[in-house]
Structure 1
Amino acid sequence: MEQEIIGMTQKDLNRYQVIKNLVAKLINGTEAAKQLSLSVRQIKRLKNRVTKEGAKGIPHRSRGRESNNKTDPNLWNEAKELIQTNYPDFGPTFAHEKLVEIHKLEIGQGTTRNIMIRENIWTPKKRKKNKQYRCQRERKASFGEMIQFDGCYHFWFEDRGEEYCLLSGIDDATSKPVKLKLGESESVLDVFAYWKKYIEQYGKPVSIYLDKYSTYKINHKNAKDNHELLTQFQRVCNDLDIKLITAHSPQAKGRVERPFLTFQDRLVKDMRLQNISTIEEANEFLENFWAKDYAQRFGVWPKSKVDLHRKLTAKELANLDAIFSVQSIRQINNDFTVRFKNHWYQLAKEQPVRPRRKEKVLIEERLDGTLAMRLRGKYLNFKSLPAKPEKIKDISFARPAKSKAHTPAANHPWRGKFAKLERYERVFS
């Protein structure tokens, strides 16, 4: 008997795992709604569908279907051509009136506005911002519902070492530092190493609250319209179904900013008392003692005792090293070599999938320093080539001597001041 194949995304798999826990009564509907960022009513619908249909009840019924309210493409193109020809400087409301009154088009005002925006005919004005007003945001109810994350550069070893960056994750519900790690910087690799160990220890949080540092968010103006422009960290969070929230000011994530003042005071002095002067010793001290001690002194009890961290699926666990890798795209050359960071790599003849010339491969830089190449979901076999010989430089080549220009004699007619005038006088005399 043939088995039915159900196409599910990673988001669907995460939903199915949470709903299975709900059916097994490991969590209740409210906690499942928080984990999936859905309403309790929708959770009940998913539970009923999974109970009746199994995993088939998770994907949306409308997936792959065309919208019933979709505008007719012919009507869209006709309205676009009329606007571009006759009303390029009109506003959407005025253009809609003309389309209906003069051209008798059965089109809505909202559709006219969407056409003018999408076809770059009209740009909506930005709304005026009100004066800044801030108020205290209520804490999340459960542990793991939101982790506030940031890095702080400081001379943590005082005059015993250089300036380092302390990566801190503070749980919003309890104000406890769930993980503290001292590193060289707030780079992609350091942040990846932090969150990989965090997820292996606790699981996946529902959301992460952080600032707009370049490691976490592309701040170029073009990134606002092109949602495909993602940082490496945004890609990882999308793969793991973790929601990212970026703060517009340091005050917005004060529960991770404020403790840094305490860290710069207490942690520096505690490490001085313990005579800690290296990153390895500091991280061991933070993990085994200091973070727990800080949580007991300054932590608060959450409203709910439920831990909303989600366990990794089998697929995520198997691909964790690939997920937390710096990924780049390179092209296969005609001789089946790939150049990456001034190094050349030769693809082997035997491959799980046949590579083609000029095809793009995905290169993964793993946290352990290894390199992997992926093509159409399969990992390629390759080897590193020796460095190519350097070109010869700074060699003086024998150059031919320059030819000297002919210099007329002293009595040559060209050298005479009035030679040309005298010649004309002789001719016409």
Structure 2
Amino acid sequence: MTRNPNKKNLGNNSIELNLSKNNISSGVTEIVEISELGHLGDGTAKLQNGENCFIPYTLAGEIVKIRRTKSRYDLIEIQKTSKNRIKPLCQHFTICGGCKVQQLELPTYQSWKRGIVKKALVNQGLNIHVDPLIDAHGLGRRRVTFHTKRDSKDIFAGLMKYRSHEILNIDNCPILVPALSSGINIVRDLARVIPIQSKPTDIQLTASESGIDCNINNFSADGGKLFTKITELANKYNLARVSIDREVIIERNRPVISIGKASVTLPPASFLQATAEGENILSKLILNYVHGAIHIADLYCGIGTFSIRMAKKTKVTAFDNDNLSILALKNATNYAQELKPIMAIERNLSAEPLFPQELKKFDVVVFDPPRSGAKNQAEKLAASDVKKIIAVSCNPSSFASDASILIKGGFTLKQVTPVDQFKFTPHIELVAYFERL
């Protein structure tokens, strides 16, 4: 059997080197034992006074030295290392505020992530079986927001440091798709041409099939005055499009993605599933559940990620509050072949949910709300005559709350499948199937 070099126990120095680069606050030192890995990716322990504390970058079973103040706990040293600890893949781990759990071996990591969903359901009194976790990282994340700032001497470009508003300069991020490998260089070059300002500029990059789509946020200058310089950078890096606060400055190519046989032009800074593999897995799960449906309501539809795929077999009415996403869906379906009718409607479902009377024409409802969930819409669904609901969620806690509403309204939660497209973070996607008997 070939030994996996990443599965060996690591010495204390493996994490101390990075920790020494953080600003450890002054306070009282104490030695504690980590009892479990919490749902936010921090190790849980009890202090000598009996209070719970949460220590970043630690694992269950480890004995660690910490420094505590009134507001935070910092890891100083790992005195006993978990057998499940492995070498992190990124040199910036524990400094960068992005990933929280790169130090945990895969089987235990997958069990922890599945457990996040299980615990969220139990907290709502729902003792439901949760399927095994599906890895949906694929080739990596296809969208990222980098931060940049410059002063009279230096340019800073990268991600925010952990527990800090300071920018961590990085050369690359190993969890991104190869198409975004030049992302930091793009951001750094943009920082050279945009004016100095007090707050960092956020630059969102999305890998499309026709090049990188770039949207600049928190930008106070007149983008038109920088047109020539931005055009030069767009040509240099083969950027499909550059926008400022969703207003297009230059479009060399339409940034498109394929959804089934449809080609969708991405609106600037639009929502897109984090990984292409994640989108495919979520879609397959949904298509399995909606098989045989006559008319489907797709709530919080975005650019039509699920609507277009479902319309290959079934009539779909899609709703979303983002007018640019609805327009993109309409334009895509105007030219798509072999699809059943799709009606795309702009509507803020959080403020104006579909009422039971409006839901009567649908035999199946799919909904994929923002992280805050869909409380108002869930209440209307619970009071409706809809027989089947498929929920997609990126927040197990808000999902569990919505699920509780549906179950109290007569639905049975038949299946929950966690999907991991936010690898090394506490974030997790899921697909759930509800049925009214």
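Miscellaneous remarks
- Computing helix-only ellipticity at 222 nm (-39500 (n - 2.57) for each DSSP H run of 4 or more, over all residues; to 500) across structures 1, 2 gives -7000 for structure 2.
- When Rg and Dmax of the Cα atoms in Å is computed for each of 1, 2, the one that comes out at 34.0, 127 is 1.
- For the set 1, 2, ranking by distance in nm of label points 7 Å out along Cα→Cβ at positions 40 and 336 places 1 highest.
- Structures 1, 2 were shown, and FRET efficiency 1/(1 + (r/R0)^6) of positions 56 and 368 (r between Cβ atoms, R0 = 35 Å, to 0.05) at 0.70 was computed from 2.
- Taking distance in nm of label points 7 Å out along Cα→Cβ at positions 152 and 168 as the criterion, the top-ranked structure out of 1, 2 is 2, with the highest value.
Just so you know, all these numbers are worked out from the coordinates, no wet-lab data involved. Here the structure is a predicted model, which is why all the values come from computation and not from measurement. Cβ atoms are built from the backbone, for glycine too; each structure is taken alone.
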